[in-house]
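Right after this note come the structures.
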Structure 1
Amino acid sequence: MSGTGWGAAAPILRVRDLDASLEYYLKVLGFKQDWRAGMVASVTRDRCCVFLCTGDQSAPRMWVWLGVPDVRAVHEELKASGAMIRHAPTNFEWALEMQVADPDGNVLRIGSEPDGDTSRGEWLDASGRTWRRFAGGEWTEAGAPQPPAPGHSAHGRG
């Protein structure tokens, strides 16, 4: 690489036990270990690189978005390998996306191109709460009352 061109991002995920995390990323998620230097290790899968680190180089429970060609195929593979699937593939405007947790609560949001105009699914946030998007575009926690439709007030026609 020359000039001011940027390379791919390599997120740093904080882990409590590097050996246990390496075992999960290698055996369950299908990454390979590139190197290990004390409290830091680099793992890759295809063109995706992630650093795992004990110590204070990252905040706990980080989220990272990783693009793949076919998230449904990745979901089937990871489900069969025993990965902690936090949220099955769900279609959103930005991607057909799933969530996978690691043993330390870091979340890998893995996605591919969205499925055209199919219905949009519910969203699972970092606290485990489910959110739903309504026709007007508002996100509301599941179980909360639906916001009024455009042109209507909460008490009837507006």
Structure 2
Amino acid sequence: MAHFALLDENNKILTVIVVGNEYLLDKDGNESEAHGKSWCEKFWHRKTGDVGADWKQTSYNTSEGIYYNQVEQSDGTYKQVKSSDQSKSFRKNFAYINGIYDSTRDAFIPPQLFKGWVINETTCQWGPPTDDPSTSDALYTWSNVSEDWVEMEVDGVTVAEIPKPLD
């Protein structure tokens, strides 16, 4: 299965759909994004009457520019494990609704959650403009009110003041 993102005229992600592998194959049996895009355009036109929509393939297994394999565990659950074959990684991140596709970076960028956060050029993820100052003695969290790191408190006591367990 493959995933394709529908983009508006500003490259905002409107929806993501799953496309069967049989719709991606060219005449030689090779997977082709162009074939998947063509199928999406026809499917979407039949469903909505909308023409001219732009579709981009996205990788469900790619996050922060790293491709992960889904490995089944003994209990039947799955765990993401970094793949030894990073050639499958593309467009930095899976496309999320209300995120954007940046054609310059050829990357999907998730929605910005916090005002003042900046794009990490390596991962194409949003992050605070300064590094987390937490240490073993003090934990900090990002404050959207002050747009800065603030020392964490538990019941009015800063984390640094909470007694540490004895070894």
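Using the calculated result 19.1 for Kirkwood radius over Cα pairs in Å, pick out the matching structure from 1, 2. Among 1, 2, the structure yielding 19.1 for Kirkwood radius over Cα pairs in Å is 2.
With distance in nm of label points 7 Å out along Cα→Cβ at positions 42 and 66 derived from the coordinates and found to be 1.6, which of 1, 2 does the value describe? For distance in nm of label points 7 Å out along Cα→Cβ at positions 42 and 66, the value 1.6 is produced by structure 1.
Each of 1, 2 could give distance in nm of label points 7 Å out along Cα→Cβ at positions 82 and 98, but the derived value 3.1 comes from 2. With mean count of other Cβ atoms within 10 Å over residues 26-33 computed over the structures 1, 2, the top value is the one for 1, the highest of the group.
Every read-out reported here was derived from the displayed coordinates using simple, explicitly stated rules and does not represent laboratory data. If you're wondering where the values come from, they're calculated on a predicted model, not measured in any experiment. Cβ atoms are built from the backbone, for glycine too; each structure is taken alone.
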